[in-house]
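J.: Each structure below is given as C-alpha cells.
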Structure I
Amino acid sequence: MPGLSQKLKMAAIKETPQEFIKSVVFTSFYMTTGFLIILAAILSKISINKILLIIAFPVLFVIVFLYFVNMPDVKIVSKRKSIDREIIYAGRFLVVELQSGVLLYNAMKNVSKSYKDIGNAFGEIIHAIDLGTSIEDALRESIEYTPSNDFRRMLWQIMNALKTGSDVSDSLKSVLDQITREQIIEVQSYSKKLNPLAMFYMILAVILPSLGITMLVVMSSFVSIELTLGILLGISAVLGLLQFMFFTIIKSSRPAVSV
C-alpha cells in the first residue's frame, strides 16, 4: 500500500502506516473470533460440521480486514464533502476580511474560528506558521494533503498571489465565482437524477410491496399457504433493506453544497 501514508494524512488519522495496519489486523482478528464464537454458540444445538467455522475464519477475517483498511478512504470522502460544503461561505468571509484591511494570517485565523470543517484545515495552516514554517510552505503542505479539489484551488490562488505580489482578494473572488458556477451545475445535475430515482423508489419500495403483500394474502387463502410470523418478518427485513438502499443512493449522490 504505497499511498497509505498520504491517505492517513488526508484522513487526519494520527498513526503511521505500520501502526494503522497493526491496529486493523488486531481489530479484524478480535472481531472475527468474537463473531465465530457467538455463531458457534448459536449453532451448537444444530448438527453442523464445526470444520466449516474453521474454514470460514480466514474468509471472514479478510472481509473485516478490507472493511477497516478502507476506512481512510471513507473519511477522506466525508472530509472532502464537509470542506466543499463550507468553502463558498468561508471564501467570501476571507475576501471580506482581506478587503477590510485584515492581514492574511489574521484573516485565516478568523476563518479557522468561524467555520468547523474548513476551519480545521485553516487551523492546521495557522499552527504550522506558528511553529516557524513559512506561509508558502504551510500552504503547499495543505495543498498536498487536502482531500478537496476546490480548497486546493483556493489555496493555489492564495499562494500564487503571494508569489506575484498581486491582490489576494481579487484572486480569491475569481476562483470562488468559478466554484460557485460548478456547484450550481452539480445541483442541476442532482435534480435531474432525483426524478428517475423517485420513480424507481415509488415502484419498487411503495407500489410493489403494498400490492404484493395484498396479493400474497389473497392467494394464501386460495392456495392454503400459511403466512407465518417468520415470513412476514422476512418480507419486512427485505423491504427495510430496500428502503435503506435507496436512502444510501440518494444520500451518496447528493452534491456537497450548502444551500
Structure II
Amino acid sequence: MNEDNSLSSCVVLFSGGMDSTVVLHHAIKNFKNINTISFDYGQRHRRELGLAQDYVYELNCKNIAETLIFHTTLDVRFLGNLLSSSSITNLNIPVPKMKEVIGDPQTTAYVPNRNMMFLSIAASIAESRKASTILYGAAKADDTSGFWDCTQEFRTLINQILSLNRRNQIKIEAPLIDKSKKEIIEYGIDLEVNFSKTHTCYVGNSQACGECPSCAARIAGFIQAKKIDPVKYSREIDWKKYNCNLI
C-alpha cells in the first residue's frame, strides 16, 4: 500500500467477533484514521457490542501506531422484528448446533440481507467521512456455511454498484475472504489480536456454547493452529489432546 493511501481513512464493520477484530488490526497496519461501526440489530448475542466498544477503547488508550479509531454503534433494532426468520434475531428459533447443519446450504443462523444493508450504510458513512475503503470480515468459512453475502462474487458485484458513484469512489475489501479459520487465527496472532476479548458464539451467553456453527468453526481453527482458545466454553475442550499450546 502506498504512503498516501496508508494515511487515508477507512470504515471497518466491527462486530466484536474474532474475524472482524482481526480485520480491525489489519486496518491499523494500513490506515491512520479508522471508523469502526457496530450494529445493534436485536441479535441474541448482543454482548458482542459491549466487547467491541471496550476493545476499541483499549486500543485507543494504547494508541497503537498513533492510529485514531472512532467507534459508533448504530441502533437498528427495528430489524430484529422484521428479520424474524433467523435464529439470530428470533428467540423462538433455537440456534442450530453444528452437527445439525452439515450440508445445509443456508442455515437458520443466516440473517436475510444483513451484509447488503450494513455495507450500504457503511458506504454512506464512508462517503460522508471521506473514507475510500470499507473493510469487513467475510471469510472462506462463511462462504462454505451458506452465507452468500460473504462470498467473493457478492463483494465483486457490490463494488460494481458502488463504482457508479460519480464523485466518491469507495471500495469494499475483505482481507480474510480467502483465509481459513486457521489462517485467520495465525494472522491475528501475528497482529497481536487479543482473542480473549472477542465473542463468536451465536447463543450469546457469558460462556460460549461450543456447539453452534460459529463456535465449531472457531474451535476447529484453533485446534488446526495448535493454539488454545483463550475464551471460556460451557463444554470442556481437551486442548492437550490436540497438542495445543497457549498463544
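J.: Work out which structure the value 17.1, 46 belongs to, where Rg and Dmax of the Cα atoms in Å, for residues 56-119 alone was derived from one of I, II.
T.: II
J.: If mean count of other Cβ atoms within 10 Å over residues 152-159 is calculated from each of I, II, which structure is the one that comes out at 14.5?
T.: II
J.: Can you say which of I, II returns 1.14 when Rg/Rh (Cα atoms, Kirkwood Rh) is computed?
T.: I
J.: Using the calculated result 1.04 for Rg/Rh (Cα atoms, Kirkwood Rh), for residues 128-183 alone, pick out the matching structure from I, II.
T.: II
J.: Assign the value -27500, calculated as helix-only ellipticity at 222 nm (-39500 (n - 2.57) for each DSSP H run of 4 or more, over all residues; to 500), to the correct structure from I, II.
T.: Label of the originating structure: I.
Here, each number is a calculation from the coordinates, and none is a lab measurement. Small disclaimer: the values here were computed from a predicted structure and weren't measured. Cβ atoms are built from the backbone, for glycine too; each structure is taken alone.
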